[in-house]
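Multiple structures are listed underneath, in structure tokens.
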Structure 1
Amino acid sequence: MFIVEYDGSRFQGYEVQPGCTTVQGEFEKALARCFGQPLRALAAGRTDRGVHALGQVMACTVDTKMPMRAIEAAVQAQLPLGIRVRTTRRVHDDFHPRYDAVRRAYRYVMTETLPRSVLLEPYVTFLRRPLDWTRVEAAAAQLVGDHNFVSFAKRPIEAVRLERSIEEICLSRQGPFIHADFTARSFLRGMIRNIMGWLIAVGEGRVPPETMQELLAARVKGRGIEPAPPEGLYLVRVWYPDDSPAKAVDSAAMSC
């Protein structure tokens with residue numbers, strides 16, 4: 001198992017795509033060079049183009065006696081700029097980073113005070129105007145708990161089960177940056193960016209806070225609001241059951 005961080009601005013998403021430079025594609029190339037055979041890299045989540053990771057969990061199955069530190073160094077030496085292995089661990093043979101995960105945390109990073117910067121643009125969403133955060137918090141509170149989130153799913157919808165349970169949406173400030181932290185067992189594809197697009201619209205006064213409840217009840221995709229940009233989104237951390245060899249994973253520190 002590998003804990004990996006990557007700069008999403010350098011890749012065309014996580015998943016392998018023909019003719020595209022992707023995180024999975026580059027990681028599998030590195031594995032093949034290290035072990036002399038094609039290996040498939042599994043991941044806890046498939047991030048879209050431009051989305052970053054601080055604590056992506058990846059895994060592959062390979063028969064080797066190499067020490068973990070040697071594997072980590074060998075794989076890292078074959079990876080391009082923008083991907084870094086933070087640590088490695090051995091896990092049981094049937095471990096799956098996606099299906100064994102019991103909780104995931106994502107963070108959306110914004111600023112409403114900093115001037116636009118070409119150096120920061122790939123990593124932060126620059127808000128067009130200051131938001132009314134009381135309105136945003138009221139809207140976000142409506143999304144916590146068990147709901148059918150089809151209204152916030154990216155089309156076409158791949159998931160069979162559309163119900164998800166958001167444990168927490170925490171808004172906080174750190175200097176000039178505003179963080180929106182989402183925690184849940186899992187999320188629908190595109191769900192967080194779509195939610196953030198609507199929360200920003202609420203904060204700008206374009207729609208009322210109760211719109212979130214109306215969208216949940218209607219179970220149809222809302223119109224007129226674009227998903228928030230991918231640049232501000234980070235996969236921060238993935239948790240596994242207490243009896244899992246990966247239980248010690250603390251893929252990134254996060255606080256509200």
Structure 2
Amino acid sequence: MVDIMFTNRGPAILGYRLLHAAVDRLSDPASVLELGQSNGFAQDPVENILRTNAFQTPLGGVPHIALYPTVSRINHACKPNAYTRFMPETLQVSIGAAKAIQPGEEITISYITLGDPTPTRAQKLQQWGFTCSCALCTAPAHEREASDARRRQIETLRDDAVRAFQAGRPYQALRFTRQVVGLLPAEELFPLYSEQYENMARIFYVLRDMENAEKYANMSLGVLREQGYLEYGDGESRKGELERLWARFEEEEGGRY
């Protein structure tokens with residue numbers, strides 16, 4: 001794991017020497033050196049491997065890139081059946097199933113942000129040097145166009161909901177957010193459910209509808225548990241999770257509503 005701007009923190013040659021020294025100290029340097037290289041901006045082979053295969057993640061508020069050789073060998077799909085989850089407390093990464101995976105079925109993850117339409121995905125994937133041939137990208141034109149339309153609508157509605165909420169129109173924000181949730185299943189955007197349920201909990205919280213606020217907060221936390229970001233704790237720990245969420249909502253929204 002390295003600071004994403006490591007080549008700008010001092011002489012570039014020193015940064016490259018440190019990278020090579022780090023690889024040499026690994027128990028199995030070949031597990032890293034055998035990874036693909038397709039980044040056109042890298043000035044060094046190890047940097048190329050990092051920028052081609054590593055995952056971007058913040059650490060202490062600073063953007064870093066982290067390389068996990070086994071995970072880096074998992075292929076990309078724009079509607080993947082799995083996802084990566086990074087645990088900053090332990091610097092570990094694991095893979096979770098986004099849906100049922102059949103025996104013998106290839107495990108895939110997304111190298112880019114989920115939910116983008118076809119042209120945006122193709123542009124972002126250029127840094128890996130391949131043209132995606134997943135089931136979504138090779139679907140019949142009418143299916144891709146319908147998917148792209150839904151994804152653009154999701155993006156628009158998410159932005160509309162944020163603007164409405166910030167402008168003091170919580171009921172309008174709630175309506176937009178409900179529409180987003182209704183569109184997610186068709187695009188299999190399971191990771192976005194937690195965000196949207198939390199947004200609904202936040203809206204009901206500022207409306208002081210605590211019954212619905214708690215309902216959607218629990219739904220959001222439930223998704224995070226399914227994804228492995230939270231433990232399946234007892235009643236007391238779950239109560240603590242809600243109290244921390246209310247405290248955050250109060251801190252962030254108390255002066256506005």
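No lab work stands behind these numbers, since they all come straight from the coordinates. What you see is a predicted model, and the numbers here were worked out from it, not measured in a lab. Cβ atoms are built from the backbone, for glycine too; each structure is taken alone.
To test your reading of the models, identify which of 1, 2 gives 12 for relative contact order in percent (Cα under 8 Å, 6 or more apart) when calculated. It was calculated from structure 2. Suppose helix-only ellipticity at 222 nm (-39500 (n - 2.57) for each DSSP H run of 4 or more, over all residues; to 500) works out to -16500; of 1, 2, which structure was it derived from? Corresponding structure: 2.
Hey, distance in nm of label points 7 Å out along Cα→Cβ at positions 30 and 142 derived from one of 1, 2 reads 4.3; which structure?
Numbers: 1: 4.3; 2: 5.2.
This value belongs to structure 1.
Using Rg/Rh (Cα atoms, Kirkwood Rh) as the calculated read-out, with 1.01 as its value, let me know the right label among 1, 2. Spell out each step's value before the answer.
On the way: 1: 0.98; 2: 1.01.
Going label by label, the one that fits is 2.
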